[in-house]
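Down below are the structures I want you to see.
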Structure I
Amino acid sequence: MVSDIGLGPSIIRSSRGTETSFRNTAYTIQVLRGAITCMIAVAVAASIELFGRNGIASANSVYADPRLPVVIFALSATALIAGFTSTKVHEARRSLLVGRLTVNEILAQIGGILAILVWLWFDRSIWALVAGSIFNSIAAVLLSHTNLPGESNRFRWEHSAATELLRFGAWIFLSSLLSFTATNCDRLLLGGLVSSETLGVYSVAYGLFSTIEQLAARLIATILFPALSETAREKPSQLSAVHYRIYRPAAALMYTLAGTLVMCAPELVRLCYDHRYQQAGLMLQILALALIGVPSQITMQLFIAKGEAQLAALILFGRTLFLFPATLFGFYFWGLSGAVAGISASFVLMLPLTWLISARKGLLRPKKEMQPFLGFLVGLGAGKGLAFLLGLISF
């Protein structure tokens with residue numbers, strides 16, 4: 001994510017996205033990016049190893065675990081492998097071939113799971129997960145070349161194509177850097193503030209929350225962004241109408257899920273995990289409120305489709321700028337729950353920032369923004385009923 005320069009979005013939104021020279025130039029840049037990312041990951045692993053040896057990291061923190069740098073070193077191979085993914089993937093997204101893409105992803109996931117199970121048969125350790133990740137990457141790359149329509153990629157460098165890709169990609173790079181920081185700094189900060197056991201409990205809560213958040217983000221990037229990009233290319237005057245046609249039902253769904261999870265999170269955790277993880281229930285309740293900020297990603301994709309990726313970067317910058325002090329402030333006064341509240345608030349902040357920028361661009365429709373919030377009230381009621389049912393099951 002730190003090194004993402006928006007090659008996929010460039011192919012999807014650009015009028016040159018179907019040209020062979022444009023795609024092959026993007027492929028060449030992508031392979032170089034994979035190699036550089038791999039080297040950076042190796043350097044990070046070496047740095048963590050030095051921190052551990054010199055006692056810089058707290059003895060009971062995850063950074064002092066001797067397995068961590070070795071695992072990062074091994075997983076760096078996935079970045080190198082992923083660099084060889086065919087641009088047919090981006091062409092398929094541009095053409096909304098969601099079925100073919102989904103089949104490939106499922107097959108790759110199945111391959112990764114089988115690799116984990118085979119490894120576990122011989123060795124029940126963290127290396128099973130590492131093997132699964134590497135095999136998943138290999139399978140995804142092979143399927144991108146063999147199971148999608150389109151021309152095969154070749155190494156090529158066309159100056160005009162590279163200029164367009166890198167000029168647009170500069171803002172995507174900044175957005176990805178900020179998104180990576182905002183998405184991961186919670187664990188980066190908490191890893192140094194709490195014990196590895198407590199961090200593990202938080203990771204359970206965040207994992208349940210991010211299952212919904214990442215699924216929404218994937219759908220927005222895979223389906224909604226290509227649709228908005230096509231409208232921006234073909235019928236720019238209808239872009240706002242199409243945006244709200246997508247936005248309102250998606251936002252209503254996310255607000256409903258937020259309300260539901262707020263009410264039933266403790267019972268859900270109690271059903272799925274033993275007593276050691278029950279604190280994750282409260283954390284999940286707090287994180288559920290962060291789903292209110294997810295629909296803003298649709299509007300951010302609208303900005304990118306219009307070629308104004310700097311606006312999306314500005315929203316992410318505001319969130320990141322708020323996240324660090326909010327997390328530390330919350331932890332200092334209210335402990336781990338306060339830190340989680342700061343993390344959740346950073347997601348919610350994206351919504352008013354998006355409204356502000358949309359209003360300045362003349363794109364904001366207040367009534368259409370407010371209507372989906374009724375879903376949150378519906379979610380609270382549904383969550384109360386679901387909590388009762390989960391309580392009966394767990395009892």
Structure II
Amino acid sequence: MTDSKNRKKILFCDNTLWGLVNFRGEVMKAFVQKGHEVVLVAPEEDLQDMFACLPENVRFIPIEMKRCSQNPLSDLPYMKRLYHIYRKEKPDYIFHYTIKPNIYGMLTAAMLGIKASAMVAGLGSSSSFKGIKFKLLLGLLKVSLSRCHHVFSLNRETCDFLLKSKICTPEQLIWLKGGEGVNLERFTPPADSNDIKKSGIPIFLMVARILKEKGYYEFIEAARLLKEKGYEARFALLGPIDGSNPSHITLEEIEEQVSAGILEYWGTTSKVEESLSDPNIVVVLPSFYAEGLNRSLMEACAMARPIITTDIPGCRECVRDGENGFLIEPKSVDSLLNALEKYMALKPEERMRFSRNSRKLAENHFDIHKVIDEYFEIIGD
């Protein structure tokens with residue numbers, strides 16, 4: 001426990017409350033356990049079940065923002081709100097996540113003389129920007145992140161981009177090679193995971209925000225084709241419908257697939273580990289989104305689940321091809337279908353080997369305690 005003289009106020013700013021709670025909840029708990037004050041700033045969402053997972057003395061300050069607007073002028077009211085919050089709260093340190101908090105939060109922190117960091121997890125939807133929009137985004141990032149104490153990144157490709165584009169310096173950059181980490185005590189395989197149930201019907205589960213870029217349509221088409229070939233398998237979807245994202249999949253579209261017998265929709269949950277507890281689950285993510293280091297895949301590894309995912313930055317780090325899963329080509333239904341068939345052909349003992357290798361990968365690379373130590377070092381704790 002930190003003594004009162006060294007107690008700090010740490011502020012976390014993101015474009016969703018869900019992102020803060022889901023990805024940084026363990027880090028926040030560690031700060032609170034050390035005696036620091038933690039404040040969250042994000043748009044308000046109906047996620048009380050998830051927010052309840054945090055310690056009671058974590059404060060939440062809702063803020064309005066236009067998440068998908070690409071006009072900097074429309075973001076000025078958001079920056080003004082941040083300025084009033086930061087000036088009132090007077091935090092000792094601020095951690096920013098996602099593009100708009102990184103840009104406008106960092107500029108605001110610099111104006112007020114508050115030490116702050118930003119995380120550029122992956123290029124995300126910004127990777128689709130072209131021409132003048134991309135140049136404008138790059139310019140804003142250069143101006144804002146040059147004022148960072150540190151810049152976090154989660155994969156080699158993003159690190160190379162940040163340095164090559166001169167968005168930050170090597171001295172600023174921190175590469176979290178194990179991503180944002182997983183609590184290996186929370187995400188641990190059930191005692192019966194070595195059960196011969198691995199000979200049962202596979203459940204191919206996609207855990208993600210339900211967006212086109214996450215490979216939803218490829219997943220549905222591969223499921224339909226596999227069933228047409230006579231294979232006995234279940235396909236399920238777990239994750240939120242992000243209605244504010246222009247590429248979101250509607251509930252009506254999902255329900256059509258459910259009615260057709262192609263898909264099961266498991267909704268959302270704050271206890272993903274329970275949804276991953278069935279030993280017959282294989283986590284599938286055919287994403288072609290510019291990931292940082294995908295959280296659902298790290299959690300799948302920790303739960304000893306085999307993985308089928310695309311060979312792109314942020315996904316490939318969670319698979320050793322042929323050892324704990326299979327890598328597939330982005331946007332390729334044929335490649336995904338082939339991987340599904342290869343898994344179906346595995347013997348029970350081979351499926352168990354995939355599961356054991358996933359857990360080993362998580363233990364060796366994705367332990368949240370390594371990430372927490374990095375945060376403590378940054379704030380000088």
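Quick note: the coordinates plus some simple rules give every number you see, no bench work behind them. The model shown is predicted, which means the values in this text are computed figures rather than measured ones. Cβ atoms are built from the backbone, for glycine too; each structure is taken alone.
Quick look at the values:
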item: Ranking I, II by mean count of other Cβ atoms within 10 Å over residues 5-12, the structure that comes out highest; result: I
item: Structures I, II, by distance in nm of label points 7 Å out along Cα→Cβ at positions 69 and 181: label with the highest value; result: II
item: Origin of the value 3.3, where distance in nm of label points 7 Å out along Cα→Cβ at positions 253 and 357 was derived from one of I, II; result: II
item: Among I, II, structure where relative contact order in percent (Cα under 8 Å, 6 or more apart) as derived comes to 15; result: II
item: Value -0.67, -0.94, calculated as log10 I(q)/I(0) by the Debye sum over Cα atoms at q = 0.13, 0.17 Å⁻¹, for residues 221-348 alone, assigned to which of I, II; result: I
item: For -27000 (helix-only ellipticity at 222 nm (-39500 (n - 2.57) for each DSSP H run of 4 or more, over all residues; to 500), calculated) the corresponding structure among I, II; result: I
item: Value 0.05, calculated as FRET efficiency 1/(1 + (r/R0)^6) of positions 237 and 341 (r between Cβ atoms, R0 = 25 Å, to 0.05), assigned to which of I, II; result: I
